[in-house]
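Next up: some structures, all given as structure tokens.
Any read-out appearing in this document is the output of simple, stated calculations on the displayed coordinates, not a laboratory observation. Please read these numbers as outputs of a predicted model, since none were measured by experiment. Cβ atoms are built from the backbone, for glycine too; each structure is taken alone.
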Structure 1
Amino acid sequence: MTQSITELLDLTGKSAILTGVGMGIGQAIAFRLAEAGARVTVTDIELEAVEQTVSQIKADGGITQAVRADACRLSDARKAVQAAVAAYGKLDILVNNAAVYPFSSVSEMTEEIWDTTMNTNLKGVFFYCQAAADAMIKTGRGGKIINMASLNAQQPVRYYLSHYGASKGGVVSLTRSLAFELAPHNILVNAVAPGGVMTPGGLKQATTLEALGEPLEEQTERFMARVPLGRVGEPDDIAKVVLFLASAAADYMTGSTVVADGGYSLS
């Protein structure tokens, strides 16, 4: 039966878990999924970080809860899934957004920096996928898993983020592998690869490059020269792509990585 446009994007009654929603892209995703009717479980290692997100969703009439959970711990992944199922009866959507990007040159890279990056950006993504998939399989209804990759997985930046790019490349590969394995259960697994987006993390990167001798104005001019759409991305640009992948409009997509970069990767 053909669904209307409104029905395609309607997430009413769906249960969603999001990691890393304190600010920026994660917060924008939480707002969009809640606006579409999803019951949103937000997680963070510090609940204070998500207070604003939770308060805004509730103020707008949405349904949400916050769960203290580390993005790189299997036990916390299971705890978050259990909390979502206990509160809302099921789990339909997982968005793995939490990530870290400690800046380090190759020569100064430490084992601690490498492990912290991989544990959060890749290991944690896998175990949240595992916990979510287990819950989705038990209900027999299928579900949607959306992993946040990065344009850096395909086009590395010049300075200090080799480990971050490697972790995000792993996310792209993991997404494809899980899509294959989970397809028989009607669990669709896709990724989003944002380009330059105006977030606190993006500002931190720009500040770091400025300290290395690249003035902010030069960075901006160089970036804008490569973006056909002529602007830096906003968190909601990425949130709308995630909403699409979480909705019935993307029911024939799995194993894909959707690049949302304003055309940056064309040149």
Structure 2
Amino acid sequence: MKKLVKILLVTVLSLTCVLSAVNCGENPNAIVVSASPTPHAEILEQCKPLLKEKGYDLEIRKVSDYNVPNIALKDGSVDANYFQHTPFLNSFNAKNDDSLVAVCKVHYEPFAIYGKDVSAGEFSSKKTGWTIKIPNDGSNLTRALFLLAQEGFITLPEDADPNVNLTLSDIVSDNGNEITSMEARLVSSSLQKGQLGIINGNYALSANISIDSALAVESADGDAASLYANILVVKKGNENLPKILALKEVLLSETIKNFINSTYGGAVLSVV
């Protein structure tokens, strides 16, 4: 009977280790990162051999939904994430007790306006009567509104601040355009003939939309390149862990910088 109890106890403990993965064979040198498939996960793939040389194994968990990675990081399911810019992080932290912090800026994806069967001439000469689709999350919606204002499609308040989230109700004048917001990942697939859409760089890449086909692009020489640079993010207090510092060093290396700048034809730019 004692032998049976012992066997059952060992079995239960083994199952507990498998399910919890807490100090039970877990690889202490593993770095688990949640990332958008393109370009973030692709960039991280290039980091694997460099991290291996430093004694770390990089596991990449691809996530297409912007709502998932920060929640996974907050609850400890991953060590870091790489998919967002600082305004997006600030918006999340405002609702979640400042639980996450940026480790470093890695790359910038110029925001762009694309059209479905819309010519460059029509775009530049006509500033009214468009259906325009933009991302609906606070920071990217704000960014989209500033780009539309830059191109003359809407008017924003004179004191509008890109660091403060706007809503559609903040538009002073839509100049006769219909502005519709939706999940960022849906904008590219929802465009119909004669419509305009503002598409995040990673979603444009995933949809095989070239930056060369953009009708207007956010200036990489302005404040946007710094404000909207994509960042490596961790849970507060973990930013100086050895494995996080190793990942930071690799992401900011010349090898990764050269990969970014030579791979994406201007749709992704290293900020290092």
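So if we calculate relative contact order in percent (Cα under 8 Å, 6 or more apart) for every structure here (1, 2), which label has the highest result?
Numbers: 1: 19; 2: 28.
Sorting by relative contact order in percent (Cα under 8 Å, 6 or more apart) in descending order puts 2 first.
Given -10500 as the derived value for helix-only ellipticity at 222 nm (-39500 (n - 2.57) for each DSSP H run of 4 or more, over all residues; to 500), which of the supplied structures 1, 2 does it correspond to?
Details: 1: -14000; 2: -10500.
Computing helix-only ellipticity at 222 nm (-39500 (n - 2.57) for each DSSP H run of 4 or more, over all residues; to 500) on every structure in 1, 2 gives -10500 only for 2.
With distance in nm of label points 7 Å out along Cα→Cβ at positions 29 and 53 as the yardstick, tell me which of 1, 2 scores highest. Could you put the intermediate results ahead of the total?
Details: 1: 0.8; 2: 1.5.
Going through 1, 2 one by one, distance in nm of label points 7 Å out along Cα→Cβ at positions 29 and 53 peaks for structure 2.
If FRET efficiency 1/(1 + (r/R0)^6) of positions 45 and 101 (r between Cβ atoms, R0 = 30 Å, to 0.05) computes to 0.75, which of 1, 2 did it come from?
Answer for the origin of the read-out: 2.
Consider the structures 1, 2: one of them gives 1.00 for FRET efficiency 1/(1 + (r/R0)^6) of positions 165 and 181 (r between Cβ atoms, R0 = 25 Å, to 0.05) as calculated from the coordinates. Say which.
Details: 1: 0.50; 2: 1.00.
Value 1.00 for FRET efficiency 1/(1 + (r/R0)^6) of positions 165 and 181 (r between Cβ atoms, R0 = 25 Å, to 0.05) corresponds to 2 out of 1, 2.
Going by FRET efficiency 1/(1 + (r/R0)^6) of positions 69 and 253 (r between Cβ atoms, R0 = 25 Å, to 0.05), which of structures 1, 2 comes out largest?
Details: 1: 0.35; 2: 0.60.
The structure with the largest value is 2.
Consider the structures 1, 2: one of them gives 26.2 for mean count of other Cβ atoms within 10 Å over residues 93-100 as calculated from the coordinates. Say which. Provide the component values of the computation, followed by the final result.
Values: 1: 26.2; 2: 13.6.
Only one of 1, 2 returns 26.2 for mean count of other Cβ atoms within 10 Å over residues 93-100, namely 1.
Kindly point out which one of 1, 2 the value 21.9, 87 was derived from, the read-out being Rg and Dmax of the Cα atoms in Å.
On the way: 1: 18.0, 59; 2: 21.9, 87.
Going label by label, the one that fits is 2.
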